[in-house]
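Quick note: the coordinates plus some simple rules give every number you see, no bench work behind them. A quick note: this is a predicted structure, and the numbers were derived from the prediction, not measured. Cβ atoms are built from the backbone, for glycine too; each structure is taken alone.
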Structure P
């Protein structure tokens, strides 16, 4: 028997450690797939097309949006990001759990979409001061970019109360354990094992 997969949404301000948490969780749990978003931003060092993102032109993104290809889309820091509706729905129908790494704009769009039911998780830093420290420590952004990210972070954190779960990334190991627990709990609520397989109760002989 095939059970419909669960859609998870993961959002966080830039620099909150969401990517590291997600990567670690996916290494430790079975049958959880990452949905690869489309974006118009340029690839960063070490990123690969079709693995980290589907990198597309603005014209191509606009065309896909006009054809209602995206389950959600948003403009973030001057770039467009979108999630393929056909790809996600096909995987969910096949029983695959999917996790989306999207911002609060995209999460709100999916929350209002009756064609899917998602479990939302917001990852937050301990404070904006700590977030600024992390952003500056990366050494990859200009002061102007960091200030913009901090301004956006304050707005994004104000939306955390709309999410089903809140994870504070003060300690990476604790944050990973919490997200793992959320995934397993949601699978149990859907009468599935921690591995994602459907639980079938049998009468004893």
Structure Q
């Protein structure tokens, strides 16, 4: 399973690093590969708290519009979209700015046709909503952005992880770890997810309605 975590300047660091660490550990047990990707070439991504990291790959060449992706064939199985900076409307980086710029939502609108699962951490859900991926379906996000998500028409749930099949959303910051562990359980079985959680010394939270 190939998982791309779509990063951008101003994303919350833990939204990215939490799931990445889960998938990295899982790769020692099952066939899971994860990487950090940007939409266009970028040497460094700077998180909302100042952490800088180097992405592994980019998805679009300079000057190439997102709509040209319609004929792309090498799609990942999962794309995870982090949040960050939503509650700072005047910021020159972060999820709210990416909604205004429109490139990432346009990409996600196209990606949903070919990618098995689109997932979000925290206010990354607002980018999926802008892309039309959520619509009226059940979803969650950071507590501070739930009213904004509801305003898009989504059926907002106050849960850490909401699974709608090809759409998985999670709440604020640390819930990205729960999302990643749940995705592992869904695809590879509970034992794998529990084993990874054990290595992390992390007490899991699983979506409501799942078997004990």
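For the reader, a short list of remarks on this structure follows.
- Each of P, Q could give distance in nm of label points 7 Å out along Cα→Cβ at positions 118 and 142, but the derived value 2.1 comes from Q.
- Sorting P, Q by mean count of other Cβ atoms within 10 Å over residues 46-53 from high to low puts Q first, with the largest value.
- For distance in nm of label points 7 Å out along Cα→Cβ at positions 102 and 126 computed as 3.2, the structure of P, Q it came from: P
- Relative contact order in percent (Cα under 8 Å, 6 or more apart) derived as 30 - corresponding label from P, Q: P
- Source structure (of P, Q) for percent of Cα pairs over 23 Å apart, computed value 40: Q
- helix-only ellipticity at 222 nm (-39500 (n - 2.57) for each DSSP H run of 4 or more, over all residues; to 500) derived as -9500 - corresponding label from P, Q: Q
- Comparing distance in nm of label points 7 Å out along Cα→Cβ at positions 38 and 54 across structures P, Q, the highest figure comes from Q.
- Between structures P, Q, the calculation of FRET efficiency 1/(1 + (r/R0)^6) of positions 22 and 110 (r between Cβ atoms, R0 = 25 Å, to 0.05) yields its largest number for P.
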